[in-house]
Structure P
C-alpha cells in the first residue's frame with residue numbers, strides 16, 4: 001500500500017496546464033487520479049443533474065468530496081507514486097472562492113487525508129487559458145481560483161512548489177526530478 005508521501009498533488013487555477021501535465025506523466029507509467037470537478041461536471045451534464053458549479057455549488061462540492069475520498073482510498077492500493085489532478089484541499093479553496101462556508105466534515109477530510117507535503121502549484125497563465133463546455137470561468141475567476149487554491153494548501157500546512165511556465169515535456173521532467 002502506498003503512503004501519503006507517494007501522493008503527488010498538482011493544483012492551481014483552471015486552464016493552467018494541470019491536466020495536460022497529469023496526462024503526460026501518466027504516459028510515463030505513473031498512476032493518476034483524475035480531477036474530481038471535471039468528472040462531476042461530465043457526469044452531471046450526462047444525466048441532467050444539478051450538482052454543477054453554475055447550478056448548485058454546495059452539492060457540487062459534496063460530490064467532489066466523495067470523488068476525492070474514493071480516489072484517495074484507491075490510490076492507497078498502488079505500489080508506486082500517484083499523481084493527483086487536484087485533491088481534497090481544493091474543495092476548501094473552491095468553497096472559499098465562492099464565499100461559501102467550509103463544513104466541518106470537509107475541513108476534517110482535508111486534515112485527515114494527507115498527501116505529499118510538497119504540492120505542485122500551476123501558476124495562473126493567461127496566455128494558455130481557454131474556456132470550454134466544462135470550464136466557464138473568466139480570466140479573473142481563474143486567477144482568483146489560483147490564489148484560493150494556494151491559500152488552502154498553505155493553510156493545511158503544505159509546501160507549495162511552483163511549476164515553471166514551460167512546455168508540457170519540460171514540466172513533466174520537472175515533476176519527475178521532484179520525485180527523485
Structure Q
C-alpha cells in the first residue's frame with residue numbers, strides 16, 4: 001500500500017481524506033484499503049522520511065496535506081522498475097500499470113516486459129499443475145469435488161493467458177507511450 005500512496009502523492013499532494021477519496025475513485029479497482037490502513041501507511045511513510053507534511057490547514061481541524069520527499073520519489077521509482085514480488089501477479093502488475101505514466105518514457109517498456117514475464121512465469125506454473133493433474137487418476141471419493149477444483153485451475157489458466165495477451169497487446173499498441 002505504501003507504494004500506491006506514494007504514487008497518488010506524486011500525482012498531487014493530498015490529505016488523508018483526499019487519499020481515501022482517491023482510493024474510492026480509482027485505486028479500489030485493483031487495491032482496497034480502509035481509512036485506518038491508509039492512516040497507518042501515512043504514519044510509516046512519514047517516519048521513514050518518504051513523505052512530509054506540506055501544509056496544515058489553519059482551521060480548527062488542522063487537516064494535513066502530504067507530499068513525497070526526494071527519498072520517497074526514489075523509493076517509488078525503485079519499486080516501479082524493480083522486480084515483481086508477491087504471490088499474485090495481478091496485484092503486482094495493476095498498480096504499476098496505473099502509475100506507469102509517472103516514469104520516464106524510456107523506462108515504461110521495461111516495466112511492461114517485467115509484468116509480462118511475471119504473468120508468463122505464473123502461467124507456466126499453472127500449466128505444470130494442469131499437466132501433473134492430467135496424468136493422475138482421480139479417486140472415486142473426489143468425483144464430486146474434483147470438477148470444481150479443476151474449474152478453478154482452468155479459470156486461473158484462462159486469466160493468466162488473458163493477462164499475458166493483454167499486456168503484450170498493450171505494449172505493442174502504445175509504443176510511444178510505453179517505450180518512448
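Brief remarks follow.
- When relative contact order in percent (Cα under 8 Å, 6 or more apart) is computed for each of P, Q, the one that comes out at 21 is Q.
- Of the structures P, Q, the one that -21000 was derived from, the read-out being helix-only ellipticity at 222 nm (-39500 (n - 2.57) for each DSSP H run of 4 or more, over all residues; to 500): Q
- Structure responsible for 0.05, with FRET efficiency 1/(1 + (r/R0)^6) of positions 48 and 80 (r between Cβ atoms, R0 = 25 Å, to 0.05) calculated and labels P, Q on offer: P
- Entry that produces -0.77, -0.92 once log10 I(q)/I(0) by the Debye sum over Cα atoms at q = 0.13, 0.15 Å⁻¹ is calculated, selected from P, Q: Q
- Taking mean projected area of the Cα convex hull in nm², for residues 24-103 alone as the measure, the highest value among P, Q is held by Q.
- Entry that produces 1.9 once distance in nm of label points 7 Å out along Cα→Cβ at positions 16 and 40 is calculated, selected from P, Q: P
- Identity of the structure behind 0.8 (criterion: distance in nm of label points 7 Å out along Cα→Cβ at positions 72 and 112, calculated), options P, Q: P
- Comparison of P, Q by mean count of other Cβ atoms within 10 Å over residues 8-15 - largest value held by: P
Quick note: the coordinates plus some simple rules give every number you see, no bench work behind them. Not measured: the values here are computed from a predicted model. Cβ atoms are built from the backbone, for glycine too; each structure is taken alone.
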